[in-house]
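Below: a set of structures, written as structure tokens.
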Structure I
Amino acid sequence: MEKVERINDLNQISFPNLGFDFFIDPVAFTVFGVEIKWYGILITLGVLIAILYCYPKMKKFGLDSDRATDAVLGGIFGSIIGARAYYVIFQWEDYKDDIISIFNIRNGGLAIYGGLIGAVLVGGIVCKLRKVKFLPMFDIAVIGFLIGQGIGRWGNFINQEAFGTNTDSLFAMTGGQIQRTIINETAYMDGDMYMNGLNMSEEYAVHPCFLYESFWCLLGFILLSLFIKRRKYDGQIALMYVGWYGIGRFFIEGLRTDSLMVGELKASQVFAGLCAITAIVILILMEIKYKKSGGEGFVLYVNTEESKQLLAEAEKARNGEDDEDDDKDYKSIVSDENANDENNENNTESEITEEKENGTVN
């Protein structure tokens, strides 16, 4: 591997094999003395774009977007709490003496898997309370997850964090903050420098793990979005997401130097591997079951009478129609039918009387 130049400016980021250099301050701007960082802006942007994309698609899953709003908000809240809690639990030594710092997330410290767990738990509870079907909601939500993750990872790029081991690949990167982090967190062992058990040196570029994961998530978003029309059962898209993201994260996590650890194991890598295997096994079993049954018993929620009725009621509510109008229409129809029946009865009686008078009735 070729050595890279020492970078003194902490805000400088370089891709030496591509010939790109950037100078990016992690602080986007300051409001009343409070620093607003790109990390938070990019995460927020990812969430907003995900919502803008997913909301118009909810009808395809048989969901009323207005009713699902509470579940979305609950999921966002749960994801923030879960992401921070997951990170703090595995880095407790850094927070046990400064509890207040747990609530400061502007500098990072959010774990994706914790965010996913929190989003599913809280969002699922809200779905139950608001009577929103969980599986179709989960299917559309994971499409949003991929958008949010794909965009949010660029916050790691600006912060120069979540990088991997030394490499001389085409996309190898380095930076002032990256080099300082390696220097501060490496220790000599048998003449070599190690960082979290990995042989590392600030003299060489590193894997841009943020870029790998961002690309993997955005590719997954495209593929799963195209698959929406071909899904066979509710929950299929969600399972595919768990498998897709789990596979990518398993290999990417193996490159990272800042992994949350459980003993000698990388927590997120183990979790990703288990999730991927579980999802793939379930997908295979469901496919076998689907083929054996010929699709019998597999009904998408969007095709059920319950979904159609809820969507129709939601559409009426948006158009300003209410139950009172429905009752008036119903009573008007019934009144007309009764009037017609009465006229028919009168006509029948007149015909019978006339026939009797003419002697034509047996």
Structure II
Amino acid sequence: MHLDRVRIERLRNIINIDISPLAPLNIIHGANGSGKSSVIEAIHLLATGRSFRTANPKHYIQYQRQDALVYAESKKNRLGLNKASDNQATVRLDGETVNQSEIARILPVQLINPENMDLLESGSKPRRQLLDWLMFHVEHKFHGLWLRYQRALKQRNALLKTTSSAAELLVWEQEMANTGAQIHQIRTRVSEEWSVFFAQIIQELLPAQSITIEYLPGFDIEQGLLQTLIDSRARDKERGHSLYGIHRADLRFRTAHGTAEQTLSRGQKKLLILALKLSQMKMLYAKGCASVVLLDDMTAELDSAAQARLIALLIALNSQIFMTTVDLAAVQLVLEDVDFQTAFFHLQDGCVVKDAV
């Protein structure tokens, strides 16, 4: 889906702005604190129901306001999200109230920002989320199974903190094992398919490196999840949560000489992370789905050559791009050889300023 218009109200320093007409490539520029990243944040919020900057809506809803609104239009759909300070949300698709997952499915958003660049060194959660984002968009059964697994995990964790019996735990362990086995099968299949697209992209970004994706399931496959959970009850009770399961899955990236985090330079790691996200978009594109890409302040992370390669690859995947920058001149230099419809939006104090570019 490509967006034609975005309206944002009461979000950070944005009182009310209407950004249109949008192009395949949208450059949002202005000084620090002008509201550039808030535009990216709003689109991410609309697509996923959450901000990438904070988990607390009170931190992005304007002071003394009760809610924030993000509204968008495409040629086919009208999308709206009203997010209240108590985290309640009203989500609308073409005037009808829907679940957030319905918006997420038709508006696949990939965020690439400086915080993403630490994905290799951070804990397993962002890498697991990377895989699950892809699974959500290519395997429709996944979301329902994931919700069932999360409910069972929550119930088991609650029982671990009480004097629960083995029989009480077994009920939820069986549900975790059943749904977890299905999720593991899907993750295995999807990660194998993803690896093919990843190999193609990594050859373009890091041709001198041979890098593979290894999926770690989070439990002993030979023993099985149910038996693993039963055997770990005593340790889990001591810790107060479940140590094993598909919620502990991870991804590892290997080069010919060891793990990527040990052997690659910082610049190579950045290109690896871009390759992971680009290969996911390429896989979706092969299945007939184009992504919306949010590039937040990437001039601070990538040199001009890397930026040019990134934009060229995104254009080839029919992606719609929203790119923020404080250095418009540097971005214009990168775009000199780009034959792509581009729109420029200058933000100042949370408002769009009309000027010539």
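Of the structures labelled I, II, which one yields 13.2 when mean count of other Cβ atoms within 10 Å over residues 23-30 is computed from its coordinates? Walk me through the numbers before you get to the answer.
Values: I: 13.2; II: 20.9.
Source structure: I.
A value of -14000 was computed for helix-only ellipticity at 222 nm (-39500 (n - 2.57) for each DSSP H run of 4 or more, over all residues; to 500); which of I, II is the source structure? Before the final figure, lay out each step's value.
Working: I: -20000; II: -14000.
Answer for the origin of the read-out: II.
Hey, relative contact order in percent (Cα under 8 Å, 6 or more apart) derived from one of I, II reads 19; which structure?
Label of the originating structure: I.
To test your reading of the models, identify which of I, II gives 9.9 for mean projected area of the Cα convex hull in nm², for residues 199-310 alone when calculated.
Numbers: I: 9.9; II: 10.4.
Source structure for this number: I.
Looking at structures I, II, which one was distance in nm of label points 7 Å out along Cα→Cβ at positions 175 and 271 calculated from, given that it came out as 2.4? Let's see the in-between values first.
Details: I: 2.4; II: 4.8.
It was calculated from structure I.
Quick check on the output: 1.23 is Rg/Rh (Cα atoms, Kirkwood Rh), derived from one of I, II. Which one produced it?
Details: I: 1.23; II: 0.99.
Label of the originating structure: I.
Every number in this text was worked out from the coordinates using simple rules, so none of it is lab data. The structure presented is a predicted model; accordingly, all values stated were derived computationally and were not measured. Cβ atoms are built from the backbone, for glycine too; each structure is taken alone.
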